[in-house]
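Visitor: The data blocks that follow each hold one structure.
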Structure 1
Amino acid sequence: MSSTDHLWGIVLAGGEGKRLQDFIRKRYGVERPKQYSAIIGKRSMLRHTLDRVEKIIPAKQLQIVVNRKHRNYVQEEIKERERKAVLVAPENRESAASVYLALSHIYFRDPEAVVAIFPSDHFIGEEDRFLSYVEHAISFVGKHPDFVVLLGIKPTDANLQYGWIEPSKNFLLHEGNRFYKVVRFCEKPKLEEARQFFNAGSLWNSLVLAAKCETLVKMYRQHLEVIYEAFKKAKSVYGTDEEEQFIADAFDSIPSKNFSKCVLEVIPESLFVLRVEGVLWSDWGNKEQVLKDLDSLGVAR
C-alpha cells in the first residue's frame, strides 16, 4: 500500500480577498481575487499553492474549493489533471462551509482519509522545508488520530489579523520533532491580548493543519451541527445527478462561519502545534503586508 493511499489535500480558494482588491487593481490593471493573481513571478498564488501541495499529495486526491463567481479564473489556473478535484461552492459562506464541503466529499470516498488543509493565498519562501513540516504533521496524526496538528509560525509582531496558538510546555516527540499540546487558540484577538500572546512566546496559526477526516467530521458534529446536518445525506446524493442541487440547498441553509473561530478555538484540548522554523511565511491579507514582504525579498513594487 502506498503511503499516500489515504492522504488527501484540501486547498481553499473561495475567498473574495476584498482587502487586497484595490492593490491588485492598481498594480496589475485587473480586478480579480488575490489567489488568482501573480503577485510574484508569473504564477498565481493558487498555482503556486497547487504546485507546492502536489509535491506530496497526488492531484487525484485533492479537493480544491472555489467560488462559483470565480469559475472563469479557475479555468485559467487549473490543469487537466486537477479538473476533477474542483469543488464549486454556490456562494461564499466563509471557511467553515468550504472546509466541510471538501471533508464531506473525502469522507464519502475514503472514510480512512487523513487530510491536510492549505489556504491558497499565503506566501511561503522555503517550500520544501515547509512541506517537510507538513509531512511530519501528517505522520503524527497517523499515530495520534484523535488530534489535530497545527503548523505554528514564530511571530514578528502582535498581529491582530492572525490566529494565535499558545503552546504548553508539554510535548510529544515524533520523528525528531516536538509536538506541543495547545493551551489556548484565539482567532484574531484584540490588541492587548495579541501583545500578551506575543510576549508569552505564542505562535501564529499558519492555517495549515493535518487531521483524520473522521476526526474533523466529528468536531463539526459537536461544534457546528448546523453545517454537519446540512450535509448529513451527502452519502446518498454524491455521484448522482442530484449532487449540485443538494450542495446549493445545503449552502442556502447554513450561516457564514469561520473555521478557526468556530472549531479550532473551542477545542484546544484536541490540538497539537508543530513549530515551523527556517521558513519565510506570510499571509497576504492586506497591502501593507504584501509591500513589506516584496521589499524584504527585493521585488520591485
Structure 2
Amino acid sequence: MGPARDTDSMTQEPAPGTSSNPGEDGYLTIHGLRHHYIRWGAREKDPVVLLHGLMNNARYWEHIAERFTDKYAVYAPDLRGHGESEHAPGGYLVWAFAMDLRGFVQEMDFEAFDLVAHSIGSRVAMSYARDHSHRLKHLVLADMGPQMADAGARGIRRSTGESRKTAGFTTEAEAMEHFAALYPGRPKEFLQRQIGASLVLDEASGNLVFRFDPSIHEATGRGAIAEIPYLWESLEHIKCPTLVIRAEKSKVLSPEIAKQMVERLPNGRYLEIAGAGHQVPLHQPEAFSAAIREFLAS
C-alpha cells in the first residue's frame, strides 16, 4: 500500500532561526500507518531530513533545526512507534523504518535532499541509503554504526526496558525540570513543546509517561543482531558523501567501528566531537550543527 497525503497544516511559523519557532506539523499515511512530522523553514528551500533515535521524537530536533532554517527547509518525522506516529507492534526492524522513510520522501516529492540521522536513526538511514543514495546530496550518521560497542548495546537495551517500567512524572513541574536539564537556557514555551511531544497522560496512574510504543525494545533485540551484516554491507553501496560523527565520550559507537565504517563507505569522512556523549545533539549542539553545516556546504 503506497503513501497517501493526509494533512499538512497547523501552526503559524515565526521568523526562522528563533528559539520560539515551533515549526509546522504535518500528517501522512504511509503503508497503512499514520505518521507525524514537523517542518521548520520555508518550503521552497533545499530540504534536510533529520531522523531521531530510539525513544525520542521529531521535537527532539527543534534546537538543531533553528540553526539551519536560514538556508534549508528542515523536516523531522516521528519514526513509527514514536511521538504522534502510530504504533506497529512486531514491525520495528530496520527495513520497516527504511520503508517508511522511502514513503515519506516519495510523498514529499524530494528529488534530492540531505539526510542527518542520530543513533537508531542512523541505522535507518544506512538501510535507506543502500538503495537510494542517488537521492542524497549528503548523509550524516551520528554516533551509531551497523553494530554497537558492547557496553553501549547493553546500556540501550537496559534503558528501553527501564523506560517501559518507569512511573514517569507525577506533575508537569517535574517534567519541566527534566527537560530544562536536557535543554539548558531554553524558554518555557520550548520546554512545554518538548513535554507535549515526549509525554502522555497515563490514565491508570495519572502520571505523565514517555510517549512511545512499549514494544519498541524489539528494535534492539535479536532482530537488530540479525541486521548487523546487512548494514555493514549496505555501507559499500552508499555513493553520496557521508560523514560519520562520533561523540568523544560515546559508549555506543567505538572509534574502531567508526573507522571501519569510513573504510567501507565509498565516500566517507570521520569527525569526532569533543566533550559529548551519545546524545551529541544535546551535549554539543553548536559544534554538532556547525560540523553538519560545513559538511552540507561541501
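Visitor: For which of the structures 1, 2 does the calculation of relative contact order in percent (Cα under 8 Å, 6 or more apart) return 24?
Guide: 1
Visitor: For which of the structures 1, 2 does the calculation of distance in nm of label points 7 Å out along Cα→Cβ at positions 28 and 84 return 1.5?
Guide: This figure was derived from 2.
Visitor: Still on this model: Looking just at distance in nm of label points 7 Å out along Cα→Cβ at positions 76 and 196, which of the labels 1, 2 belongs to the structure with the highest value?
Guide: 1
Visitor: Hey, distance in nm of label points 7 Å out along Cα→Cβ at positions 132 and 172 derived from one of 1, 2 reads 3.7; which structure?
Guide: This value belongs to structure 2.
Visitor: Between structures 1, 2, where is mean count of other Cβ atoms within 10 Å over residues 68-75 highest?
Guide: 2
Just so you know, all these numbers are worked out from the coordinates, no wet-lab data involved. Predicted, not measured: the structure shown is a model, and the values here were computed from it. Cβ atoms are built from the backbone, for glycine too; each structure is taken alone.
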